[in-house]
Structure 1
């Protein structure tokens with residue numbers, strides 16, 4: 001066989017194939033061949049631009065964290081529908097991509113300096129009112145971002161806001177429009193109304209009607225399929241024993257912490273930015289910076305006073321150019337090299353960056369010191385206990401899986417691992433009310449073939465990162481037909497409500513027809529009378545809201561006549577509404593009221609136009625999803 005391969009490899013075709021492979025390796029690397037078969041298609045493509053798997057993953061993780069945070073302490077990750085979450089995030093990314101493409105086409109831009117200003121002025125990144133690099137990085141890590149990712153996020157968000165503002169801030173309203181709207185808003189109406197309430201208690205239902213309703217609904221009158229399960233719960237916290245941690249273990253953990261500790265030098269600085277603008281070129285900016293430095297060195301003004309007066313960095317100028325303590329890696333290279341070359345109190349020569357020329361003054365230097373054992377002993381004790389608990393938990397989990405797989409019940413695992421066999425209440429396919437039965441993973445396993453049909457133990461089910469459960473079927477309650485006596489009360493209540501509703505509707509329809517024919521209310525119902533109201537405004541709360549809403553939707557009546565309509569009340573009843581007259585409202589406005597109303601109308605109209613613009617872009621985009 002090897003001889004055959006050797007002989008065939010000398011042929012012209014084999015040499016061509018080897019040559020092509022060699023060229024591919026040389027130009028693109030081994031990954032070029034591997035990717036031919038392993039490359040995963042992008043989740044979506046928008047106008048030729050891919051939405052990457054990484055973008056989708058990050059979006060889903062961020063959305064998942066927000067959902068879990070909203071759920072609170074008892075958050076159950078298994079309750080999140082991953083397919084629904086993926087579709088929701090992907091739809092958002094598609095729309096975001098469409099809008100970003102449009103924003104770039106419209107020429108919107110955000111400079112790096114503006115991004116810096118946004119970051120340093122964000123309250124979440126500040127300590128004691130000043131930007132703190134460690135706080136900045138900690139907040140980003142907790143959200144799953146790197147600094148570069150966050151800067152890109154800011155850039156995209158600002159571009160979207162600029163594009164939206166172009167629509168929302170471009171609208172306006174005219175004086176005549178404002179007067180007309182104010183007059184309509186202040187308009188009052190004179191109305192009469194008669195309420196017709198639904199009274200199920202006054203309705204008579206016969207046995208024949210009840211039986212007929214039961215027969216009609218019989219197929220839907222069944223109990224829910226339910227199961228109850230026995231289960232073993234393995235909780236990592238049960239293995240954590242801080243009191244058992246020895247002093248030697250704590251000392252060893254402390255020494256490991258010291259070995260990994262690196263003292264970081266941090267420098268407290270002020271700076272003055274002389275920016276380069278259309279009115280000031282680089283040479284003029286340098287000359288200005290040298291002039292300001294000389295003023296400070298001569299003692300004519302303090303560095304802080306000059307910063308407040310002259311600095312182009314709006315984020316720090318009001319604080320006298322104060323930047324606070326920062327380690328290396330925060331500022332651009334040229335700025336950082338100059339800062340870390342200064343002695344306390346010294347003012348640098350002008351330093352050129354992409355933002356302009358900087359003057360830097362070093363205020364102080366500090367190094368972070370390692371904490372003492374006494375300061376961290378409690379935390380180290382918990383840490384060591386948790387590490388030991390994790391190992392014991394993993395070992396117990398492996399043993400639990402082995403025992404429950406090889407046994408037809410939970411007894412053996414319960415005895416060896418000393419875990420009590422617990423029982424759940426009956427629950428259906430939508431889940432129960434406890435933390436165990438509310439888990440969709442548990443529900444899925446309980447109604448799966450392995451547990452429900454084969455009467456076996458489930459596989460270990462991870463409720464969260466520290467709790468695992470194994471379940472076994474205790475009881476299965478099949479759906480069954482409910483008897484007439486079991487649902488008689490429910491059906492009777494339903495029929496009474498329906499019949500009362502029909503009677504009320506029939507009554508108001510009869511009244512409406514008679515009133516439109518010109519008959520008086522007393523002619524139609526001798527014992528009924530109108531509730532008369534004059535000067536009713538749109539915001540009147542003394543009348544039923546449905547009556548007021550209906551009255552202001554009705555056409556203006558002719559002189560001396562009324563128009564009629566029916567309003568549906570919130571309690572299920574009805575009201576016959578008679579509109580007798582309309583009084584126009586005053587259109588007078590103060591300057592303050594006029595400005596506020598004009599701004600509100602323009603904003604609302606701009607938002608509507610922008611939403612239409614977004615819908616148009618989405619409908620015209622070429623979108624492919626995978």
Structure 2
């Protein structure tokens with residue numbers, strides 16, 4: 001009660017503002033970055049935070065690391081290396097539950113050694129592509145991806161930054177050597193097992209079914225596209241099914257042309273040969289996926305005659321007008337590439353398949369062409385009378401698979417260097433991002449657009465909100481009040497320390513919660529005359545194991561937009577899981593580290 005009276009209007013205002021933000025997250029569809037940015041603005045203009053305190057999150061190493069990692073991941077995506085990750089580690093699922101297991105096992109194994117943030121950054125695009133190819137719902141996979149990495153990161157000191165922060169505070173306080181690398185595994189491994197079992201059982205009913213915003217609009221255009229099996233590629237000798245060419249949604253393999261032989265009804269078991277010409281019909285997104293498939297190249301040799309290197313080109317859709325001089329002429333006779341410095345790689349006409357090679361198709365007004373061309377094509381042709389419509393397809397462009405091993409090597413080196421402690425995670429990520437750009441794995445233009453600014457703004461502004469809770473004493477009031485309820489019973493106190501830390505993680509961030517709760521836990525243990533280690537280990541778990549909100553841990557934020565989730569999706573799945581992990585922690589920790 002005395003602490004509440006001493007809190008002052010600043011503390012109550014900060015608590016009320018945080019509660020209001022949560023109400024907006026839960027009850028509305030307001031953009032999280034706008035909500036947290038607005039809250040931070042109010043804390044700044046009311047004088048509760050100084051400019052330096054309010055903006056401290058924008059220079060936070062964790063936030064900057066996430067931002068730079070987006071560039072590293074862009075290098076993996078641009079070179080097609082993400083497909084290698086998907087095919088090599090994820091394999092072929094036998095069902096939805098098996099798919100969740102295939103996603104969770106590798107990330108839970110990697111996170112103790114690699115730090116969970118880069119693991120999620122690398123796996124998000126791989127899981128996206130994998131889910132599309134195997135007709136899986138992305139929203140049923142990305143929350144398990146994040147949760148498994150969070151749990152796996154609890155198993156070592158380097159798995160999550162929270163463990164490092166708490167250990168450094170403990171070492172400084174007791175003046176000893178602190179915890180060893182695998183000490184957290186005594187609780188981290190049981191927690192990880194509990195998380196995996198929960199998501200494989202209860203997760204079947206609790207995980208949401210959401211569609212990402214980009215997937216909510218059906219594409220009715222049916223393109224005809226031809227691709228060649230590249231000699232010496234990994235596709236040669238594989239069946240159509242094993243090559244993943246039957247799983248893409250909205251895409252149908254019409255026939256295979258092999259020398260003078262035409263296979264019109266392609267079996268899933270048909271073995272692919274070098275130089276096979278594959279004829280597909282499908283929607284534009286799946287046609288784009290074909291262009292990024294390692295081992296397939298456009299059937300028309302015209303794409304290799306353009307002056308601009310392939311990774312620097314763009315994919316553009318253009319609708320022919322009746323004023324176009326090429327209407328009535330075949331693509332080859334009209335010399336389309338020479339006239340427009342662009343190559344037709346697919347064509348759509350009223351949803352019907354055109355039974356000819358692209359070079360032999362006679363163009364008609366209203367045809368929708370999928371072009372591979374230079375980036376400035378749209379600006380030059382958007383007012384041309386030859387086309388009714390010219391538009392670029394997002395940021396899609398051809399992929400240079402030759403640099404995939406290089407991109408993977410850079411990413412692995414980044415992780416090894418950071419794990420060995422030679423450089424910090426931020427320094428390693430910066431070097432890796434620079435190498436991705438210098439070696440041509442990612443173009444500078446693409447690298448600038450790679451970061452998800454909404455995620456980064458939420459992370460940065462949440463640090464400012466956490467600073468307000470700490471500065472005004474509001475955090476101490478919440479944590480101290482909960483711990484004070486326990487009286488002198490160490491087990492009850494341990495449970496309330498977990499609850500208090502978990503709540504603070506939801507309000508602020510994992511590292512802020514750990515820093516705020518550490519002195520309270522230490523003083524509580526000293527006052528009760530018991531060992532502080534059980535409390536230290538409990539804080540480690542509770543500060544990182546935030547499953548109930550998307551804003552409490554940065555890996556949750558990273559999957560939030562991609563999976564098309566809502567705020568309460570995390571609460572529905574994560575609140576029972578938080579209770580389960582808390583129970584496992586409070587029961588097991590005192591058995592390993594005695595009071």
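We did not get these values from a lab; they are worked out from the coordinates using the rules stated. Just so you know, these numbers come straight off a predicted model, no measurement behind them. Cβ atoms are built from the backbone, for glycine too; each structure is taken alone.
Structures compared: 1, 2; top value of Cα Rg over 2.2 N^0.38 Å, for residues 153-240 alone, i.e. the largest, recorded for 1. Computing mean count of other Cβ atoms within 10 Å over residues 265-272 across structures 1, 2 gives 13.8 for structure 2. Can you spot which of 1, 2 the value 20 was calculated from, given it is relative contact order in percent (Cα under 8 Å, 6 or more apart)? The value was obtained from structure 2. For FRET efficiency 1/(1 + (r/R0)^6) of positions 145 and 369 (r between Cβ atoms, R0 = 30 Å, to 0.05), the calculated result is 0.55, so let me know which of 1, 2 that is. Comparing all candidates, it corresponds to 1.
Here distance in nm of label points 7 Å out along Cα→Cβ at positions 41 and 489 is compared for structures 1, 2. The highest value is that of 1.
One of 1, 2 was used to compute Cα extents along the principal axes in Å, and the result was 101, 82, 76. Which label is that? The read-out was computed on structure 1.
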